[in-house]
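Just below sit the structures, each encoded as structure tokens.
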Structure I
């Protein structure tokens, strides 16, 4: 086996270790996202309830203002009626007063229903506010657990990255650049075994003379199709 292949395999193993910790961190983040989404939904419901309570209060206040304006008009008509001496004009004012009373009565009934709606909406908003508090409080133990686990994984990731850099530092600069370039370009391993005379990644057949050279360790050769660096698996031994 080529001497540099052992170093490359070790770097690849270190990269796999880094990727595994990153995968676990991502999964942990997914758990945190689920908690965030649950809390976000509860807060959205609360905001909807609050807006409904504000809208109900606004409608109630608008009705109250309308009723008050009607009463002012009624008072003015009543005052006019007290000074009217013409029977026809008095009759007209009386008719207007009666009609206005029925309008005010209707508006007052609407105001009562509106006031009840405000009470219900405010109760609903208070209920949803309590629900948000319950959800947030219920998530505290799980968020604490996730925080501790995240700290552990971040420390593990830092250690894995440090070991990876130490391993990569053993490579000559041109070889390290080649490996890093291939690793960025590929979704799978950079160093793959030669299996039955074929590339262990894309299964392209490798010419016999190149197979012999790879097995003898005289060349550091790669697959002409996918670019993966090939090695004889029977002699692979990662650096400890």
Structure II
């Protein structure tokens, strides 16, 4: 059986590892095919085919031959589109970029793709590079990515009695239900934290909108803390693991 024709596609480089004497093992996201892993032959020696484009967080145009079954892709060449240099010059930005990349790889492993995730990851990395260590960016990324991945938090009604939430008064996040409840059905605790109406409205916006649509979103410190806490509990319960890079958000 003949090999597939090469593809040229924008790609977000997520991980790069030395592979043999002169090759690199490259993990990357594409918009149409999701997470891929391939070998860039001779990349450590080439001065022409891979000019400064195989660094983590870079947006590059890659020419590669898709894998057959479980084989690695063969990466022929690459052209740098966006270096995101700000992610390497500021620790907070680098740390938060590492978190969103790990979360994306966990939610959307090879074989599970969604073009919205590529766009979200691309926009979030650019925003982190341009705006420094803005804590709002990884929080909004997490809320949106979890929703796209099938783990949307139900903020519309009580997950126990079914009564509609009308945006008035505190509600309680119930992690095993993946939603909020009224105070009559569940009391606040460390594992069932309360949320103010402002926090619920903001979290709903984050789940429903891309990063560009959230420009100008101004949240109080208390609101950010509530959302961050709820997302952490939700993520760890649904994914059944703790991300290595999650410590960078603390």
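One of I, II was used to compute distance in nm of label points 7 Å out along Cα→Cβ at positions 65 and 169, and the answer was 6.6. Which one was it? Derived from II, not from the others. If relative contact order in percent (Cα under 8 Å, 6 or more apart) comes out at 37 when worked out from the coordinates, which of I, II was used? Answer for the origin of the read-out: I. When distance in nm of label points 7 Å out along Cα→Cβ at positions 9 and 129 is computed across structures I, II, the figure 6.7 traces back to I. I, II: which one has distance in nm of label points 7 Å out along Cα→Cβ at positions 73 and 193, as calculated, at 3.7? Answer for the origin of the read-out: II.
One of I, II was used to compute distance in nm of label points 7 Å out along Cα→Cβ at positions 89 and 153, and the result was 8.7. Which label is that? Label of the originating structure: I. Source structure of the calculated read-out (FRET efficiency 1/(1 + (r/R0)^6) of positions 105 and 145 (r between Cβ atoms, R0 = 25 Å, to 0.05), 1.00) within I, II: II. Assuming 1.04 is Rg/Rh (Cα atoms, Kirkwood Rh) as calculated from a single structure, say which of I, II it is. The read-out comes from structure II.
Kindly point out which one of I, II the value -10500 was derived from, the read-out being helix-only ellipticity at 222 nm (-39500 (n - 2.57) for each DSSP H run of 4 or more, over all residues; to 500). Mind dumping the intermediate values first?
Details: I: -29000; II: -10500.
Clearly, the read-out refers to II.
Each reported figure results from applying straightforward, stated rules to the coordinates on display, with no laboratory input. Keep in mind that this is a model prediction, so the values were computed, not measured. Cβ atoms are built from the backbone, for glycine too; each structure is taken alone.
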